[in-house]
Structure 1
Amino acid sequence: MLTTGSIALLAAVLSGLSAWLWACAYVLMSMMAPLAYLVWLLRRGQITDLDVQLREQRLRPMLFTSACGIGAWLLLLIGAAPRPLIVLGGALLVETLIIFVITLRWKISVHCAAAAGAATLVWSLIGTPLPLIVGVPLIAWSRLRLQRHTLAQVVAGSVVGMAIFLGAFMVI
């Protein structure tokens, strides 16, 4: 939801029907398709929950998500979408691939990475760090409180998300 909201914010800032159409196409390919795949895996009993808490169960969903992200980013690139959307799609793809590689050895908080990336995007677009200062710590706290992650895992996820998006938006 955070990433979808961030993409919508970027489309609104770009203000044009074309930006909204590209944003919708990107969301369908890179987020809705992986979500549908997760639901399918859950119904088949191949994962225990939609959060995919067990690191051992993350391989197939992360591979599928990575493939969808590559396809969605290539669509933006080849289709001549607005440059900020191409950069955002590339940043999300890099984030997904980095998290995927880390997940092969260690569990990292995808929620915190997404929250930090979205908050960094909001900061760069509208100039307020409030989501980064308030939102990310709240999500990190919830992941700790629910005992889904350790402190190191939420910090690592947050750092990965923020670093990738800071780098990406220095390019624009």
Structure 2
Amino acid sequence: MVRLFCDGMLAGLARWLRAAGCDTALAARGLRDTDILAACRAEGRTLLTRDRRLAAVAAGDVPTVLVESDAVDEQARQVGAALWLDWMAAPFTRCMVDNAPLRPATGESAARIPERARRLPGPFRVCPACGRVYWPGSHARRIAARLQAWREAVAAERRATAHEALSGRG
């Protein structure tokens, strides 16, 4: 899966990308553009930005997607289409807060899961960095439904693009 780097204006999208399992770094507050580009180069990341000037500077230097919407659903559509992103490739495998790969929740971390939720089939995961515990409750179903909708939107866009190419319009 592609490694991503979101500028500070895309913090909400970064959380959704992480929910989808994408390795997504987020620019620290006040990070200079030159440092953002250096991090993208050093870590082999694709830059996602809402900053037209930064996108222009990055062009030809690091892979970049200019995200032009304020709304997260449209941002997800734009990024999904630009990267042919599969929003359901690895859901709930990274921490939505700090991007760390999740591990199985055991012992003390599993004990923090509400008793009712422990009866669910799992998976039960924990972030080794921040300690946040993830389980398949209603919040996970709502997140998964949104990721699935974005997956279907990307698939529809792919079909439309292929149709245009085959019909000579693309």
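For mean count of other Cβ atoms within 10 Å over residues 44-51, find whichever of 1, 2 sits highest and give me its label.
Working: 1: 12.2; 2: 20.5.
By mean count of other Cβ atoms within 10 Å over residues 44-51, the leading structure of 1, 2 is 2.
Given a value of 24 for relative contact order in percent (Cα under 8 Å, 6 or more apart), calculated from one of 1, 2, which structure does it belong to?
Values: 1: 24; 2: 21.
Working through the options, I get structure 1.
Can you spot which of 1, 2 the value -13500 was calculated from, given it is helix-only ellipticity at 222 nm (-39500 (n - 2.57) for each DSSP H run of 4 or more, over all residues; to 500)?
2
Give the label, chosen from 1, 2, of the structure having the highest value of distance in nm of label points 7 Å out along Cα→Cβ at positions 60 and 92. The partial results should precede the final answer.
Values: 1: 2.4; 2: 4.6.
Going through 1, 2 one by one, distance in nm of label points 7 Å out along Cα→Cβ at positions 60 and 92 is largest in 2.
For distance in nm of label points 7 Å out along Cα→Cβ at positions 84 and 124, find whichever of 1, 2 sits highest and give me its label.
Working: 1: 1.1; 2: 4.0.
Once distance in nm of label points 7 Å out along Cα→Cβ at positions 84 and 124 is tallied for 1, 2, the winner is 2.
I have 13.4 for mean count of other Cβ atoms within 10 Å over residues 68-75, calculated from one of the structures 1, 2. Which structure is it?
Details: 1: 18.9; 2: 13.4.
Structure 2 accounts for this read-out.
Have a look at 1, 2 and say which one yields 0.70 for FRET efficiency 1/(1 + (r/R0)^6) of positions 76 and 140 (r between Cβ atoms, R0 = 35 Å, to 0.05), as calculated. Write out the running numbers ahead of the final one.
Details: 1: 0.70; 2: 1.00.
Answer for the origin of the read-out: 1.
Assign the value 16.2, calculated as Kirkwood radius over Cα pairs in Å, to the correct structure from 1, 2.
Clearly, the read-out refers to 1.
Once FRET efficiency 1/(1 + (r/R0)^6) of positions 28 and 108 (r between Cβ atoms, R0 = 25 Å, to 0.05) is calculated for every structure in 1, 2, which label goes with the largest value?
On the way: 1: 0.45; 2: 0.25.
Largest value of FRET efficiency 1/(1 + (r/R0)^6) of positions 28 and 108 (r between Cβ atoms, R0 = 25 Å, to 0.05): 1.
Which of the displayed structures (1, 2) returns the greatest value of FRET efficiency 1/(1 + (r/R0)^6) of positions 52 and 156 (r between Cβ atoms, R0 = 25 Å, to 0.05) on calculation? Walk me through the numbers on the way to the answer.
Numbers: 1: 0.90; 2: 0.35.
Structure 1 comes out on top.
Out of 1, 2, which has the highest value for volume of the Cα convex hull per residue in Å³, for residues 36-131 alone?
Working: 1: 104; 2: 139.
Once volume of the Cα convex hull per residue in Å³, for residues 36-131 alone is worked out for each structure, 2 has the highest.
Any read-out appearing in this document is the output of simple, stated calculations on the displayed coordinates, not a laboratory observation. Source: prediction; values computed, not measured. Cβ atoms are built from the backbone, for glycine too; each structure is taken alone.
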